[in-house]
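Alright, structures below, take your time with them.
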Structure 1
Amino acid sequence: MYSLYSIENITEFISSLLRNKEEESLILEYKASRELDDFSKKQLDKLSVVVSSFANTYGGVLIYGMDTKRRKAHKPSGFETHFSKDKAKQLYMALNTRIFRNIKNLKIHTPVIENHQLLVFEIPESRQAPHIAFDKRYYKRHNYKEVVMEEYDIRMLYNKTNISELEFFGINNTNGIPNLINGNYNSMGFFPRFMIRNASSSVEKFYKLEIALPNNLVDTNYSNFQQYFTRHDGSYAVYSIPGKYPLFQEEIATIIEAKLIVTENNFDEFEDGQVQIKLFFSNGISQNEYRLIETFRYKNIMLKSSDFKKLSE
């Protein structure tokens with residue numbers, strides 16, 4: 001399966017398809033450049049059918065400008081016209097006027113492979129499905145092509161949109177507050193705020209956030225956070241924070257604020273440690289990890305052990 005939501009290196013991704021002679025599938029399709037060479041109404045209408053069918057199924061990658069043999073990637077043929085970022089943006093807007101509802105996180109890439117420019121559509125499996133194409137019909141992927149969806153397919157997708165989906169949104173307020181002695185840091189305090197987001201079209205009432213941090217970095221006198229201490233897991237302290245209020249559609253909420261203190265005595269744990277996040281909700285679990293030294297900084301500069309003054313001095 002492909003990394004549909006985040007192709008980190010599009011050039012390497014396409015090159016690997018060519019090296020492996022990757023065959024078309026439910027989540028991968030190649031098309032000749034002539035099928036989208038002038039952005040005519042007919043071509044854009046057809047594109048809305050293909051893209052919406054991917055989003056209504058499992059998502060996928062749609063590549064224009066690729067020659068095939070027996071449905072396998074053979075060689076890039078590309079476009080005669082160069083596609084700038086502005087041109088790709090115009091295509092994105094034209095496509096979204098033909099698809100209802102708009103497909104979030106749809107990406108258009110314009111890589112140059114072997115001196116041929118391709119158009120690559122990175123289409124997520126949509127949480128807002130089903131999507132309607134230009135002709136007011138719903139389509140899905142089936143046997144390498146798009147077909148009109150039956151009523152029961154549409155009903156199933158509408159039911160799917162009622163399933164909640166939470167995600168960890170990030171850590172805010174990660175800039176340190178120093179305690180200085182003779183120009184060196186005696187200690188560095190952090191007051192990170194942990195945020196989550198309801199990424200679905202359904203209200204979520206039941207959720208909790210579990211945070212694991214190196215035990216020696218946590219200020220245990222900071223009762224706002226310490227009251228949620230649950231257990232030790234090796235050298236880590238684990239905190240479990242239950243949701244207090246319903247999270248509405250697209251709502252972003254700060255769940256908790258912690259306090260960390262970094263000194264020379266615990267710097268090794270800060271340098272090597274992680275903050276481990278586990279978000280529980282009624283439809284699943286999501287997990288994230290962040291390196292502490294990369295996340296928590298002072299004036300956007302990573303801390304070094306030499307910045308600190310020994311407490312014994």
Structure 2
Amino acid sequence: MVSEKEFELSNGPTDGVSCTIFHPTDPNLLLVTSWDGKVRLYDVLENSLKNSHAEHEGAVLSGTFSAQDGVAFSGGLDGRVVIWYDAYTKTKSIGSHKKAVSCMDFNSEYQYLVTGSWDKSVCIWDAKALGQTQQEQSQETKPLQTLSQEERVYSLSTIGHHLVVALADRKFVIYDLRDIAELAKPEDNIEPRWSRMSTLKYQTRRIQCMPSGNGFVAGSIEGRVAVEYIDDSPEVQSKKYAFRCHRKQVDGVENIYPVNAISFHPVHHTFATGGEDGTVCLWDGFNKKRIKLYPEYPTSVSALSFNCNGKLLAIASSYTYAQGVR
């Protein structure tokens with residue numbers, strides 16, 4: 001599924017990599033965000049840096065592509081949400097959170113940019129309106145919806161009409177984006193359809209929706225992965241399960257490492273996980289087995305992304321400071 005040929009991108013970030021994501025339709029365009037304050041766009045076929053920007057004031061924690069060609073978004077410690085537009089040549093702040101933008105995702109069905117923050121909120125931005133007007137406006141815009149949360153937002157993922165949010169208290173909050181169209185007033189907030197605690201006992205590090213939209217996979221700081229389903233009927237919930245991963249035996253002691261990254265294969269719907277132990281595992285979630293263990297990298301795996309045809313897997317081997325400054 002992934003070519004055994006591996007190569008390192010030229011002109012890589014000068015600090016830790018926080019996010020890697022391939023373009024939704026172009027298999028060769030890769031967006032990379034970093035703690036060095038830059039957002040970079042690579043052509044992996046040519047192994048070249050196409051462009052970069054340093055619009056953020058500090059580390060960049062998240063990024064994603066728009067469904068519109070030549071447009072991408074990023075969020076950073078400065079709380080700002082930045083649009084990169086006009087064939088990735090111009091940048092502009094479209095809005096902001098009160099604290100760091102920890103995660104973001106783009107919903108191509110509804111043309112929504114969804115951002116999550118440590119300020120205990122999720123913002124939904126109408127990308128259609130941004131594409132029509134925002135690029136020429138001098139002022140920031142307001143999000144279509146601001147969804148208040150009980151805790152800090154650590155990760156989120158959206159596909160189809162579902163939006164899944166992972167909070168600092170191990171809670172998952174699940175929204176139905178179709179509810180936005182049914183609001184009596186635009187300023188009213190949609191309520192979550194479901195709110196439930198994670199199957200995992202420790203803090204959630206990363207979630208990713210299944211390509212089918214039926215559920216999601218969550219990774220925790222305790223070297224475990226949970227396969228969760230959205231439908232709350234007892235029959236469907238009986239299918240969920242969890243398993244241990246990213247662990248090492250050292251002198252008879254089991255060392256446990258966080259699961260930092262998750263990415264689904266777009267064709268086979270298997271998924272890869274990247275851990276603090278520097279390894280990448282490929283899993284068959286339906287048959288509940290590991291397919292492949294990739295060779296260990298020199299340091300933590302901080303981010304993963306399959307490209308749109310599933311022939312490439314971007315792996316960011318980058319120290320995450322989980323064990324302090326080295």
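Every number here is computed from the coordinates shown, using simple stated rules; none is lab data. Here the structure is a predicted model, which is why all the values come from computation and not from measurement. Cβ atoms are built from the backbone, for glycine too; each structure is taken alone.
So the values come out like this:
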read-out: Origin of the derived value 15 (relative contact order in percent (Cα under 8 Å, 6 or more apart); candidates 1, 2); value: 1
read-out: Cα extents along the principal axes in Å from the coordinates reads 74, 45, 32; which among 1, 2; value: 1
read-out: Comparison of 1, 2 - label where mean count of other Cβ atoms within 10 Å over residues 145-152 is highest; value: 2
read-out: Which of 1, 2 yields -500 [helix-only ellipticity at 222 nm (-39500 (n - 2.57) for each DSSP H run of 4 or more, over all residues; to 500), calculated]; value: 2
read-out: With distance in nm of label points 7 Å out along Cα→Cβ at positions 33 and 49 derived as 1.9, matching label from 1, 2; value: 2
